[in-house]
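Got some structures for you, see below.
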Structure 1
Amino acid sequence: MGIERNLQARINEERRYREKSTVVNGERELSERDMGILTSIPREINSLKREIKKIEKGHEKPFKSLKKKKEELARIIDKKKIYRVDVELDQIMTCFRISFANICCHLLEKCFNGEKMTLQRLFETIIDLRGKVKVDNDHRNIFIERNPKQEYIMRKLESALDVINRMDIKDPTGFVYDFKVV
């Protein structure tokens, strides 16, 4: 453990001297004293690495196992960080999905007179409809294009939009939303 700390200290020292120096025309420029230290550090690093190898040579199996366990620990530690973020994102998305489903159920209950419809059908028949927005004074008029292939749903949608329009929905800027099927 002491040898590894010395090795790391020497590597850091070498990095500091390299950062301190400048390279001009492919030659490293440093004071004579610093250049002597910089050239001696790689020899010390190699000497420390040889000492570590000498110690490991007599105990190859335990050191190999230790190396694998260190790598596994590093992998698990990284996984925990990623996993925590994934869990938070999953929780946010789950909360959004449940909230969105509840809003859709509320709209189906209040605006569609309790019509039973799956979220997929709701998307296919209503939410995917095209439309245009026009702003007049303090109103935002949303004109939703009618789908002639689903006249029954369009009639239901018109009555639902009447209910929504009576709610006087406003955005944060104060615009009142009015919906109409055209």
Structure 2
Amino acid sequence: MNRTVVALIEAEYQRYRILGERAFRQLDAEQLVAGSEHAISIATIVWHVAGNLESRFTDFLTTDGEKPWRDRESEFEARDVSPVEVAGKWDQGWGVLFDTLAELTDDDMASEVTIRSVPHRVDEALLRSLAHAAYHVGQIVYLAKSFCGDDWEYLSIPPGQSEAYNANPVLEKSLTYAENVKGDE
């Protein structure tokens, strides 16, 4: 069972999941639900990402990725939720994704799935979803950094530390990828 490509995609998803978590865990409850006239809250983004992942990856290979039970519009409503609820919703969406990815092999990449009745190759659907998740994680990181200001704990290479990092580039490959590929050998 070859999972080289699936493991690479899974590792990238894992990297963005962790980036989002590390960003929103730096915030207090009020900051997680704070929005503005020009920006939705981090909690709202979390609800949207989780809703998207749950819809797309529930019965991924056999049903349309836009499930009739998904209420996408409600994902964008303001909500007053606790940090525990935000983390739980985040974990719920990513859990559906990772459970599905665990069942896929590289042989599945050329299979066809549908999203809103439009056919996509599995690899195409995964890359589309990964880009969508990365986009929203970027929003979460940006908003979290703006709330934290000088107290922000950098998630990658802090300013002024590129040379030191380049001497020991520990973030270049995730452990998830290394573990999955090693398991295939």
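Structure above, values below:
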item	result
Which of 1, 2 leads on mean count of other Cβ atoms within 10 Å over residues 6-13, largest value	2
At a computed -19000 (helix-only ellipticity at 222 nm (-39500 (n - 2.57) for each DSSP H run of 4 or more, over all residues; to 500)), which of 1, 2	2
Top of 1, 2 by FRET efficiency 1/(1 + (r/R0)^6) of positions 94 and 158 (r between Cβ atoms, R0 = 30 Å, to 0.05), largest first	2
Highest-scoring label, criterion being mean count of other Cβ atoms within 10 Å over residues 46-53, among 1, 2	2
Test item: volume of the Cα convex hull per residue in Å³ calculated as 129, pick one of 1, 2	2
Read-out relative contact order in percent (Cα under 8 Å, 6 or more apart), computed value 36, structure in 1, 2	2
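Read-outs throughout are calculated quantities, based only on the coordinates presented, and are distinct from any laboratory measurement. Note that the structure is predicted; figures quoted are calculated from it, not measured. Cβ atoms are built from the backbone, for glycine too; each structure is taken alone.
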